[in-house]
Structure 1
Amino acid sequence: MRDNPRLQPPGGEELLAWLRHYRLPWLSGDLVAGLVTAIMIIPQSMAYAMLAGLPVQIGLYASLLPLLGYALFGTSMSMSVGPVAVTALMTAALLAPLATVGSEQYYQLAIWLALMSGVLLFVLGLLRMGFLANFLSHPVISGFISGASILIVLSQLPHLLGLSEWPSSPAQLLTAWQPVNTLVLTMGLLALAWLLYARSRLAGHLQRLGISAGAARLLARLAPILVVLIGLLVTIAWDLGARGVPVVGSLPAGLPALVWSTPDVVTLQALLLPAALISLVSFVESVSIAQSLARRKRQSINPDRELLALGAANAGSALTGGFAVCGGFSRSGVNVEAGANTPLAGVISAVVIGLILLTIAPLFAWLPLVMLAVVILVAVAPLIDLASLQRAWRYDRREGLTLICTAAGVVLLGIEGGIVLGVGLSVVTQLWRGSRPHVAVVGRVPGTHYFRNTQRHLVETEPQLLAMRIDENIFFANTKAIERAILRALRDYPDTRELLLILSAVNHIDSTGLDMLCELSLGLRERDIQVHLAEVKGPVMDQLEQTDWIQEQVSEIFPSTHIAFNTLSGLKRPTDEAAASAQG
């Protein structure tokens, strides 16, 4: 049913387009997906709240209104939004310098960070700024996520080992090994072994038992639920909390009762940059997930509407006392596997979580913290993207270096430093590439209308005609390199009387580039060499037509290289005729 294009729910440009076109056959899939995803995200949301330095129930609060806000504006039919590892870590890292982790002030700042992020995202959506997703290259994104994942893994090791804090040096590690809680470590290792088995082998074993592939994958992804339930039951049955196993502690029942506390102006100003960073990262991650899911189901998304949806989701999280949220890989994957057809599945998940908060939430007070740490470790460790590093390094060392430096920057300099370093390296790399443009002397492939690089192909050239193709925009960083390439080619072809610049790959010429071309043309005119252009793109021509260079220094502009060659190769200039007469 879901694979039939005629039954596909629309992404659409309209508000709630999916609801206006809703069909009854989709309801069963949405109901099942909403229930299953809610069950799956309960331990994850609690774990990510702990990672953010907040009480675990805050993760459940952040899984209520965000799902409704996204359903109102979102264009992805299957993405599930809520607390994720990256936004949780960013919340902790960005707020730690401003308030003591665990304090009431810290909690209020987390709420305001989500609210400011939501407002910023919503405003960007209204301004149709969805193209901002293109400002972070894949190496920067991959490096950031890998570096953040390393930090997350390191932050959870104390919970796994039963340490009160992570030692800051090898010497402290040796002394801190003595107070490791062996009971906590044993519980953590058993839970870790089960989750690793579930991730790698469980689905295959279930399929051998006759369970369908889809159901087997879904059951494997629900493995954390079993860890949480067993940990909870064992702790209650043997009173492990009294035997030194850290547990969640008191957990209030009922829906959140938000008490606002407005920070001073200075603190709000200090939150502006963190809000901007968390907005950009959450938007890029969410759009990547939404696009991936849309391709699988032959649908499309609208990045501008995704900004509105994420803005509404983060504002909703703040209104329920939650922290910053975005789309999540694992929760969205479960949503798809469980049969979600529309954002109604997310609405149902929010209702289920709300009912759990109203009823059995206090039972989670006996949940061991080590179980939440294991859930985080297994969810986050695969995000350390060594495969992307290997591909980038093999294809382009500079891209691989950008990825490595971004990851190292996040680990050593923090979230802000890592992102700034990654973006800076990307910009520098692009400028470096642009400053080394490919400029080729071209000739005609015999018997064809095609023109290729004389260094790579067997081509025909004309003695008095030098044709050069510039394969880069002409801007301040590469004008000297382009000028040197042209002058070097003129030295190699001393009989040149006509210089043809082929601009088929040039999309922009800045003022520095134009000045270089003007000076070059004046110098060549003194040497009795005429400058011609071919294959100039319309937008470039629109700019050049207003300049003196085109009107006074360029002899002719040709629509194609073929026409230029035919015209200029047989051209008889007055000086040529005079020279021939003198020799006669």
Structure 2
Amino acid sequence: MEDFTLNILNLFLVLVAAWLGGIASKRMGYPPILGELIIGIILGPTLLGWIKETETIKVLAEIGITLLMVYIGIEIDFADLKKASWAGLLAAIGGFLVPFALGYYTIIYFGGTPISGLFVAIAVGVTSLATKSRILVDLKLLNTRIAYVLMAGALISDTLALVIFAGIVSFADAGSLDLSGLLLVIGKAVLFFVGTILIGNYLLPKLGRRISKFKNQSSTMYFTLILIISFGYAELAELAGMHSILGAFMAGLFIKDNLFPKNIAREVQKSFYDVSIGFMAPIFFVSAGFSVSLNVFQTDLVMLITIVFMAIFGKIFGTMLFYLPSGHGWREGITVGAGMNGRGAVEIIIAGIGLQMGIINQNIFSILVFMAIFTTFTVPFMLKWTTVWLRQRGELVQVDGRKGILILGVNPLSLLMAKYLNKKEPIVHMIDANLEMVELAREKGFDCTHGNALKDVVMEQAKANESTVFLGMTGNPEVNLLAAQVARENFYIYNNHILLTQDEEGAGKSILEAIKASTVFAMKVHPEPWIQKIIKGEYSEKKNTVSKDIKTREWVLKHGKSKVLPFVIREKEGNVRVFHYDDIVRSGETVIFIS
């Protein structure tokens, strides 16, 4: 029997390694799995040998794969397909089929078997579903057509990859097939998909409604229900002759909000995220690095370079080529291809299963891991370069998917700002923990949510998912900063403007920089004196149209920061935006302020 004490120590080291690698990768703007893979290579048997693969790690890694696939399924929103429609489908097909074909024939050229070529082809063709995360936020692309096409392209290509993967696994398990055997494999696959879809669309919602009537409900009960459904679907996939990860993925597709009461749905999914992405999946990715061999740089360097080149060229060229019928232009096609070039969880999982089943050897597995690392490294640079290219040509198309403004803190000052921001169309949503202030905002005609803005469920109720701007307007700078962090990291709101008081020290500025937020009014302010002036009517609203471009901070200094409070800028087209630090008032624009 294995020494369990050593397993605990080894598990501790794996988790620490995953945590450090993930943090380092996120700080550089890459998905955490990239850091987890690299640190697994460095600290594992490949290089330093400080961590080893034990039976405990293997079992936890297997569970981690299952839970990760469930979470990927949960994260997929088929509504994204409607936003990208035809363009997203074209990008997905071209971005999958062309690198798929190039990857397959590359392995055949180097003497590999057809089935190993198919495994490599799938791994080369997939796209990381992390495309809708930090890189899109940092480049301010969430409200563009490119973002929706990228999300839809990743969704379709990974789903297509998993279906093809399931077929290959069924064939590999069965060995050689005659006509009856082939029909049996196809029949079991059809039964699996029909059965899981029927269960997901009809049985699970009924189960959710029945359980919602129980008196003793808890998030723990629903979390357990997710696990039961997930492993049940995984077992159905195994019974159908396919791999369990396809069943887990299908389970995730149907574990949606209608399975849980809305008041705990977000909490349950957050808990599942913490367990799957925060604990189990990192164990798998670190341990995946254990199987990587650096010998490929000596024995198979030409194959490595060829596969990496084919992966990058195939993804970008294939996307551009198939994207042309969309009518959005070849330059946008190249940009989408550059964004889809990163590989991630699905690719590593498929490669790991191929190695485990003996379909590919350690060298090909190592090549696929390095291919994932190298291609993912290219995404931020290539996507930034191509989007700047589109911006300069005026071809970066915005989509009206988000246009809301979310204001935390109801007070006379925030209500005055909301009045101007809401003038063109009612897009302002407010949050406050004080019920009286919530009622006041509603009396003024604003949509206002009562609750704690640091809780995801409250932010969701306040339509954070539909907002593109967040304003922290409470008198507590710490709450404003923390809420802005939630808005950015959990709801991808990248325009965050915070009220900071004059008492706030340097820590506030460092947090602002960390979450890429700015100060509203372009200065620190004591809000209470201004609030009292508004209540008493001892103020006047004024307008200043600038004749030449001027930075907001310079405008404040020019007009006397203790005498005026600028809160919005009216653009020449009539749109209104928040007056904040690190902005420029353009010639012909009007600053609205009180004094």
Structure 3
Amino acid sequence: MTTLAALPTAFQPEISPVADSLAISALVALLPLVTIFVTLGVLKWKAHWAGLSAVAVAILVAVIFFKMPITLAGLAATEGAVFGLFPIMWIVFTAIVLYQVTVRSGHFEDLRATFRLISDDPRIQAIIIAFCFGALLEALAGFGAPVAITGVMLMAVGFAPLRAATVVLLANTAPVAFGAIAIPIITAGNLTGIPYQEIGAYVGHQAPVIAVFVPLLLVFMVDGRRGVRQTWPAAVVIGITFAVTQWVSATWISVEMTDIIASLVSLAVAVAFLRVWQPSGGDAATESLQVERQAQLASVGAGAGGSGSGSSSTSQYEITPEELDAQARALTPKSIAWAMFPYVLVVAVFSLAKLIPAVDTWLTGTNVKIPWPGLSGEVLTHDGVVNGSTTYGFSWLSSPGTMLLVCAVIVALAYGIGFSGLIAEMKAVAIQMRWAFVTVASVLALAYVMNLSGQTITIGAWIAGTGTAFAFFSPLLGWIGTAVTGSDTSANALFATLQQSAAERAGIDPTLLVAANTAGGVVGKMISPQNLTIAATAVGLVGQESAILRKVLPWSVGLIILMCLLVGLQSTVLSWMLP
């Protein structure tokens, strides 16, 4: 590990560079975040312009106030942008290509009808698709794939674009801490030296509290109080099942397998429960959603949002409930199995790649580490150690995106559309996502500039300066980190060691606060510009990320307040909840 003594010309960020005041420095460091949320949520700019503006502000703050050389700030932005394109947008791109292959083949019609066999109530379908199935995708792939895939699936069963986007973003909360085979928790363990199994057990006593309520919140988001009143038995049963299974698995079975077990068990319980009980009011809910969808699709077709990409991607969803019922009655076991094939294949491929150590080791062994030219070794952490973020990891084979592409190739061949059909869909998706690529690249550029210049750690240190009360505020760091980067893993990379040191200074259990960083991050993901763009792209609302943000922001704020109260109380009167 190289230190400052060996690199006398390297840039080392200061914790309080503005007026020698941590508070003033933190407020200045918040300017890029304020920029992106004001331009998105208040001024209603398109996400790519908001992202690019925030990058410009971050570079100015880095150079003027944090004294980072402008060349290093620019290089940090380029590395972040490349990371945003690969692996982040590579995953989203291939996930949507896989879906489009199923649509092109015609088999997605059977999958849509299959979900109607389980329940024809759109409120229940929201829980099953966005929460249960989405949790399984989060467990295996993460990095936006659940939002992309379940977003288009909700559109296919009759949801309006905006409502589909908000539902999947809210659903993609509780599973995030254990996503991608618990990578966020494993990362926190590697950085802090605390066994990741111990951190995972603590998270398993925090995230399930959110999971209990998510199905009810989804129903409320879909159909208001009427929906909650009519469907609460199923929502409560599914939520409790997921939460209890997540708690048990994280504590006693396997941190890595937690979301896989919880999603499959809750899905099985949902199917079994709906065999003996069905909610009332499903027809009325379907009718109201149809009216809303027709209005939104007409608006998108007329050019709302200015992207022009939505009309073509949403016209395929035009189908009446009567037609869906007829399709469901015509299903055979073979057609159901064939319709489920792509998603069974995804589960099988990811399980093989992630759960078999020899395969996982071989795949990760192909990763290429690339010291970023002009940046690597030139930036130190606040502690004077060479910042490892200046080395770019090119996971060309082990990336979930590459695995999804393999699945897309197999499905294209199995469904008979061949390589020509696959390439045609890839071209169409690339054109549709062109502004999403710009947005996510700019958001990750923003994150890298803030991180490497010291802006992020200054914000974190300021929040951590609250002493013993910090237990109540610690989830905020994970929330902010995930909102900026779109990744709970990245939030832990930023703040896990800060949480640990702050806890030790304040006399609080370090494992509790490291876990709180992870748990706080799960509710920050829905307001991340990166994930807002993924959701907008999936449902054909490119350019309308600000509308989605205004819908989900109150939910994110409410849930982070709940998480802050929970962690604060777990540090005192609710310590009995901890393992």
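Readers should treat all values here as calculations from the given coordinates under stated rules, not as data from a laboratory. This structure is a prediction, so every number in the text was calculated from the model and none was measured. Cβ atoms are built from the backbone, for glycine too; each structure is taken alone.
Summary table below
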{"read-out": "Comparison of 1, 2, 3 by relative contact order in percent (Cα under 8 Å, 6 or more apart) - largest value held by", "value": "3"}
{"read-out": "Origin of the value 0.95, where FRET efficiency 1/(1 + (r/R0)^6) of positions 42 and 482 (r between Cβ atoms, R0 = 35 Å, to 0.05) was derived from one of 1, 2, 3", "value": "3"}
{"read-out": "log10 I(q)/I(0) by the Debye sum over Cα atoms at q = 0.10, 0.12 Å⁻¹ derived as -0.95, -1.25 - corresponding label from 1, 2, 3", "value": "2"}
{"read-out": "Computed 62, 54, 45 for Cα extents along the principal axes in Å, for residues 90-433 alone - originating structure among 1, 2, 3", "value": "1"}
